[in-house]
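Input: structures, listed below.
Read-outs: derived from the displayed coordinates by stated rules, not from any lab. Bear in mind the structure is a predicted one, so any value in this text is a computation, not a measurement. Cβ atoms are built from the backbone, for glycine too; each structure is taken alone.
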Structure P
Amino acid sequence: MSTVQPIVGIIMGSDSDLTIMQDAASILKQFNIPFELTVVSAHRTPIRMVEYATTAKSRGLQVIIAGAGGAAHLPGMVAAITTLPVIGVPIKSSNSIDGWDSVLSILQMPSGVPVATVALNGAKNAGILAAQIVGATNDTVSATIASYKEGLQNEVSEKVNKLKGDWNNSFDI
């Protein structure tokens with residue numbers, strides 16, 4: 001039985017982050033993009049983190065999505081080690097200061113170590129951004145994203161028409 005080589009890595013500092021990070025996995029599944037998902041803690045397993053980041057490209061990954069709460073060092077530390085694009089997902093965790101510590105830890109990276117940062121608990125957008133990065137050189141993925149975005153436009157158009165009909169039918173003009 002052959003397995004498909006993952007091209008996106010989804011990592012998180014703790015398995016408690018899975019409730020948020022599964023949104024990235026779900027959207028990548030929807031786009032038929034193979035991914036791997038695991039726990040890599042910058043603080044509790046620093047050697048595992050270094051090994052993950054240093055081998056990611058040679059293992060076929062093209063993008064890494066890293067979710068972390070609290071001090072949220074994982075995305076930045078991975079970005080410091082790999083040449084792959086890293087997307088950080090700040091997570092509001094039990095030891096968080098309303099999530100702001102995580103947002104700022106990932107957002108305020110020093111010059112030379114960029115991390116693309118999505119909104120607090122924004123793993124779905126991280127998955128979409130990872131797909132767009134892959135789609136920059138993969139026409140099949142690009143077409144899938146275009147179709148997805150067209151669907152978003154259609155959803156809004158349907159809502160506009162419904163709202164327009166509801167308002168027009170509720171007043172005597």
Structure Q
Amino acid sequence: MNNPWKTLSNQKVYENNWIRLEEHQVINPAGGNGIYGKVHFKNKAIGIIPLDTEGNTWLVGQHRYTLGAYSWEIPEGGCPLGTLPLDSAKRELKEETGISANHWQQIMTFHTSNSVTDEEGFIFLAEDLSFGNNDLEETEADLVVKKLPFRDALEMVMNGEITDSMSVAGILKVARLKSF
């Protein structure tokens with residue numbers, strides 16, 4: 001399908017190690033002049049759902065600066081461009097929870113918020129787990145790791161306790177795949 005949007009110009013408004021914000025002057029699909037903001041992420045988004053043989057999973061809780069609120073989520077992180085998403089998933093799971101897995105399955109690819117960003121995400125199911133020590137980053141100093149039955153995590157999604165989009169999508173997908 002042909003792209004009805006026409007870009008007249010774009011400029012970088014802001015940039016740091018993780019994102020670049022661009023302002024685009026456009027002609028919209030109706031033919032009118034417009035402005036569009038685009039956030040380009042310098043990493044891919046990675047989410048992992050660890051699942052043991054008893055049907056338990058692990059969530060991480062932390063205060064999210066952007067929301068000004070506490071958030072329960074699946075283990076998540078960034079995948080530097082040029083790095084395999086699976087390699088980053090293994091690193092993030094170990095870093096945040098101390099868990100390693102022998103069996104990995106990529107269960108989805110998605111775009112986090114395609115109306116304002118080009119960020120691509122990947123969610124993995126991790127099974128056949130082993131346990132060790134985590135190695136948190138400085139920004140994760142308040143991270144809490146919680147083991148719970150997967151059905152409880154699914155209920156947290158259904159009653160609105162989990163609102164993080166990667167967590168919601170991943171938990172719903174695993175619930176469907178594993179018939180929870």
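Side notes on the structure shown:
- If helix-only ellipticity at 222 nm (-39500 (n - 2.57) for each DSSP H run of 4 or more, over all residues; to 500) is computed and equals -6000, the structure in P, Q: Q
- At a computed 12.2 (mean count of other Cβ atoms within 10 Å over residues 60-67), which of P, Q: Q
- For 1.00 (FRET efficiency 1/(1 + (r/R0)^6) of positions 116 and 132 (r between Cβ atoms, R0 = 30 Å, to 0.05), calculated) the corresponding structure among P, Q: P
- Test item: FRET efficiency 1/(1 + (r/R0)^6) of positions 52 and 164 (r between Cβ atoms, R0 = 30 Å, to 0.05) calculated as 0.05, pick one of P, Q: P
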